[in-house]
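Below you'll find the structures, each written out as structure tokens.
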Structure 1
Amino acid sequence: MIEASFKYLLIIFSFYYCIPSDIPLESYDFVHIDITPLDLSKNNIGVRCSEINNNSRFSFQTHNWLAENLYLSGGISPSLGKDVNIFYNLNFGYKKKISYSSFESLLLDLGYHSNRYIEDENKWTSASIVLYFKIKNIHFLPSIIHVFNNDDSKSFINLNFLYNTDFNFLIGAIMQIYSIDDRVKVLPLISLKYKL
């Protein structure tokens with residue numbers, strides 16, 4: 001079964017490098033996939049700090065499991081400066097339980113992401129494949145995210161680490177890895193979630 005997880009990773013990474021990278025990062029850097037596994041929390045709310053368009057942004061987010069294998073999540077990020085704009089997303093996902101060694105499950109995520117009230121509005125649809133590994137108290141969710149709209153498409157990698165505290169809080173560290181003009185750019189994110 002461990003060979004099967006490596007096959008998934010090989011497929012994901014080979015798919016990532018087959019996508020052209022001529023789209024400016026600023027048009028889709030607000031797309032984030034931040035999944036909380038069901039064994040950590042059925043419902044949660046939280047805040048996330050990230051860099052969007054070279055500015056620090058705070059997002060308010062929620063993640064809710066509707067059933068053992070279906071979830072709904074979303075977030076909103078209003079501007080805090082003098083410019084008025086807003087970023088928001090809505091994601092729907094399906095989980096296939098695998099449970100072999102530290103490999104827990106495979107998740108498929110579909111999302112809608114939009115930024116509003118700015119000069120160059122962008123709306124993206126995302127399709128993601130997420131692997132879920134549990135190693136002691138650390139939960140690791142690597143994924144490949146493919147974003148597309150009517151004109152363009154792009155893929156990037158998301159590495160999500162979650163740590164479960166003893167006080168109903170989850171601490172997350174995420175690295176989004178982009179391939180731009182034959183260079184690699186990494187955007188870090190941090191999140192704090194409260195289990196309801």
Structure 2
Amino acid sequence: MSDRELIEDLRAKGEQRVRTLWKEAEEEVRRLRQEMETRLQNARREIAGDLERFEDKEIAERLQQNRETSRRIVLEAERRLDGRCYKLASEMLKHLKEEDCAGMLRQLTEEIPEAAWETITVNARDRKTAGQLFPKAEIETDNSISAGFCLATADRQITVNNTLETRLQRSWSFLLPELFHNIRENLNVHEAAEDQNI
């Protein structure tokens with residue numbers, strides 16, 4: 001299989017995994033949105049009963065409280081969705097196929113500087129590929145690594161953690177806002193503070 005075919009195959013599999021993650025995320029958002037709407041409907045009913053009994057100032061204070069409640073509900077939903085999406089993304093890493101990981105290991109190796117690497121830690125299934133890529137290094141295995149590797153020089157002055165788990169963790173804060181933006185766009189959900197007319 002050529003590099004181009006490998007990349008296309010990885011891209012296709014990645015897109016399928018993203019679609020699966022996206023579908024689960026959409027289902028979670030729909031459930032959270034329904035829960036939020038139920039809470040908001042209860043708040044609206046409560047306000048409707050209060051309108052006849054309170055003066056304008058008290059009504060304004062109540063509306064502000066409900067706006068803040070709405071914001072808290074949205075923030076809590078986003079926090080829960082963040083955790084759920086991160087967990088799903090992490091779990092997807094565990095299901096990479098052996099041929100995907102070998103090709104990925106080769107690609108990730110191209111990103112690191114040359115050095116006298118003494119140890120490389122990889123998933124046990126990648127031991128052979130790691131031996132080919134780092135013939136002078138001692139190979140250690142750690143099956144908590146889905147793909148990628150950790151490298152260290154003899155004195156451990158230089159260490160490199162280029163595992164997919166670490167890459168996901170480091171990039172999550174950049175991926176999450178885009179993920180939430182896409183979810184809001186697809187479900188037509190907006191910030192409660194801006195769009196809720198309570």
Identify the structure, out of 1, 2, from whose coordinates helix-only ellipticity at 222 nm (-39500 (n - 2.57) for each DSSP H run of 4 or more, over all residues; to 500) was calculated to give -2500.
1
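One of 1, 2 was used to compute volume of the Cα convex hull per residue in Å³, and the result was 115. Which label is that?
Value 115 for volume of the Cα convex hull per residue in Å³ corresponds to 1 out of 1, 2.
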I have 4.8 for mean projected area of the Cα convex hull in nm², for residues 88-167 alone, calculated from one of the structures 1, 2. Which structure is it?
2
One of 1, 2 was used to calculate distance in nm of label points 7 Å out along Cα→Cβ at positions 112 and 160, giving 2.0; which?
1
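Quick check: 0.00 is what I get for FRET efficiency 1/(1 + (r/R0)^6) of positions 48 and 128 (r between Cβ atoms, R0 = 30 Å, to 0.05), calculated from one of 1, 2. Which structure matches? Spell out each step's value before the answer.
Details: 1: 0.95; 2: 0.00.
Matching structure: 2.
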Match the computed value 17.2 of mean count of other Cβ atoms within 10 Å over residues 40-47 to one of the structures 1, 2, and report its label.
1
Which of the displayed structures (1, 2) returns the greatest value of distance in nm of label points 7 Å out along Cα→Cβ at positions 80 and 144 on calculation?
1
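Here, each number is a calculation from the coordinates, and none is a lab measurement. Here the structure is a predicted model, which means the values were calculated and not measured. Cβ atoms are built from the backbone, for glycine too; each structure is taken alone.
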